[in-house]
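Next up: some structures, all given as structure tokens.
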Structure 1
Amino acid sequence: MEKREEESGHSPHHENIITPYSLVTLFVPIIALVLVLAYGNLLALNYLHVLTGGTWTGIDLFMGVVMGRILKGLEPPARTQVIKKLVPLMLFLMPALATVAITSGINLASQMGMLTFASPMIIAAVVIVVILSVQGFGIIMPTEIRIFLELRKKEPNRDRIIKWGMRNVKLAGSQGVFQVVLIFVMANLAFGYTLIPQ
């Protein structure tokens, strides 16, 4: 029975990993960014930055705090299936959210005249953004591509999928922590503080 499920799962499941909805989650945030930048409305830019940044942070925290515990409690076959379902989220939506949140944040700071490296808070924000970018685009995204390619094989290596998937979930959780610190930095900047208030 188990063998039959595995055999039936190889082929049909391949086409279902990436769906048209996956591409929607990639392009909608990016299109929204292009429109907001073209329109030049500061309020819309701020809204887009807060919306995408907050969603990015929330998903990362959920992945690290909740999903990590759920995956640890599952049997390997079930864990593999959950990781497979997470591929479109991690491969399309999260990079789109990260790109839009960072780009809109830089543009927002520039338009508000806050983008100066004389401010320790701006330097702190830049350092955190660099860390998040290296983690997201240098580690998480390439690993998700490896998971996707492994799932496309006729006989996927379940151990590799679980190992890579769990690594990405942990990294997403650490990104959530960095983003909470970044929100603290931005809250200080929003109130005009250049240093942490005493």
Structure 2
Amino acid sequence: MSAAGLVKLMQKHSLRVFTTTDMAAISGLSPATASKALARLCAQDLAVRLKKGVWVNKLAADLNPYEAVPYLRIPWPAYVSLYSVLADCGVVEDIPQVIYGVSAAPPKFYRTPLGEFHIHHLPDRLIWGYEVRHQGQARYLAAEPEKAFLDLVYLALIPRCPLSFPVKRGRKWALDAQKLRSYAKRFGFPPLSSWLEENRLL
């Protein structure tokens, strides 16, 4: 299949971040042939390879690196969280230089043409509290601010985790106190509750 044909398929099926399997399904090509064809698109600067089997359509409008997070940890669920969400929502002041996410998968760091991704592990039982967000034509999974905050504190309490506790931007945390208490209870992690109490958040 020609490059023009592949581009037409990507646009027709609104492929933004996608897998080799996705392309094989819509093109009728074998996965191996689809992978080779997509590599040719990369050489023409029409697509980007994020990792084996995961690609980005460079012609997609309003492309946001956050869209890549779930695809980087397939087949495990994953979403944007931690410092990325807290900075975007104005809860913390520092702007992270990497994209932070959490997943039920083992932790993994990626350096890609879209940016550097740090995806940290949470147990399956804590993969909740996220929503679909929109930015132009981009759609991505991101934690609610209160869940991103608790994800970060939870991980910072785990020995040998490289993450640090959040530092508030102003005199008060810009968080929904009722939701924070409710979500903290759902975590069921006593050290988390103790930290929140010490910081007058419970």
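Taking -25500 as the value of helix-only ellipticity at 222 nm (-39500 (n - 2.57) for each DSSP H run of 4 or more, over all residues; to 500) derived from one of the structures shown (1, 2), identify that structure.
Numbers: 1: -25500; 2: -10500.
Corresponding structure: 1.
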If we compute distance in nm of label points 7 Å out along Cα→Cβ at positions 24 and 40 for structures 1, 2, which one ends up with the highest value? 1
Computing relative contact order in percent (Cα under 8 Å, 6 or more apart) for each of 1, 2, which one ends up highest? 1
Can you tell which of 1, 2 yields 22.1 when mean count of other Cβ atoms within 10 Å over residues 64-71 is derived from it? 2
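Every number here is computed from the coordinates shown, using simple stated rules; none is lab data. Since this is a predicted model, take the numbers as computed values, not measurements. Cβ atoms are built from the backbone, for glycine too; each structure is taken alone.
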